[in-house]
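Just so it is clear, none of the values below were taken in a lab; they were calculated from the coordinates. Model, not experiment: these values are computed from the prediction. Cβ atoms are built from the backbone, for glycine too; each structure is taken alone.
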Structure I
Amino acid sequence: MEQGRVEPHATSAREIQDLRAVVERDLQDAALPELSEDNAFGLAYEAGLLLARMATACAGYRVRGAGAHQTAFVALEIALGSLASQAAAYFEVCRRKRNILSYDNADVTSATEVTEILREVRRLEVLVERWIARRHPVLAR
């Protein structure tokens, strides 16, 4: 991992609860039918990013600085191990797409991609919550 991008961090039940609340809000908003596919994808991506941050925080670290999104998914895999390899790779691809739709172009996401990322965020949520319950039960739901 890039030096200086991860620092020790003592999380709290409040921090984890707050992150869970934002994940749920973003997922609810991403499912709104009147939202553009690009914005729905972006919100779902943000929920996935927050789940990676949750896991990293529970593992005792915080991602910071340039490249924080990319580092967050690397840190997710380090925290959860091989259980998160597929999710980390998937969200790295999503990170690149999100950069395009956020900064360069419009109408780059399809309804199928939105459905897929919403499904993958929910899978990641289950994975992270099970890991938290097993490794950090005081922070579990």
Structure II
Amino acid sequence: MAAKAKIDKHYGTGRRKSAIARVWLMNGEGKIFINGRESKEYLGRPVLEILVRSPFTNLELEGRYDVIATAKGGGITGQAGALRLGIARAMIEMDSGLRPALKSEGFLSRDPRIKESKKYGRKKARRGFQYVKR
């Protein structure tokens, strides 16, 4: 019976707005799969592609690791931000020596901005109903 080669996977969770990303990082050739699709196909915009790849680019590690991720909730931009945080956290689990470099570049800070809840007596969170003098 042949021994199975151990695949080294590292996990990280990222959140932004109402989006949540679960990220697995493993040795590979730099491919990123999100919900079973290639990242360029899933994200659509090049700016979001750059955002997701930024932790690798900043540490000059692009092309060394594959990413498999599931993203749900929110929109594409929120999911891209969640993926970025998830990738950074998975990189720390892989090598804790990367933490100072990732922290100084701001990849480990979770963006706390969320949608403000609607208030009663108003149309939205702050916008009131249109005033009519009659």
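Below is a table of values for the structure above.
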| quantity | calculated |
| --- | --- |
| Which of I, II leads on mean count of other Cβ atoms within 10 Å over residues 16-23, largest value | II |
| At a computed 25.8 (mean count of other Cβ atoms within 10 Å over residues 80-87), which of I, II | II |
| Structure (I, II) behind the derived value 12.2 of mean count of other Cβ atoms within 10 Å over residues 8-15 | I |
| Top of I, II by Rg/Rh (Cα atoms, Kirkwood Rh), for residues 40-111 alone, largest first | I |
| Entry that produces -9500 once helix-only ellipticity at 222 nm (-39500 (n - 2.57) for each DSSP H run of 4 or more, over all residues; to 500) is calculated, selected from I, II | II |
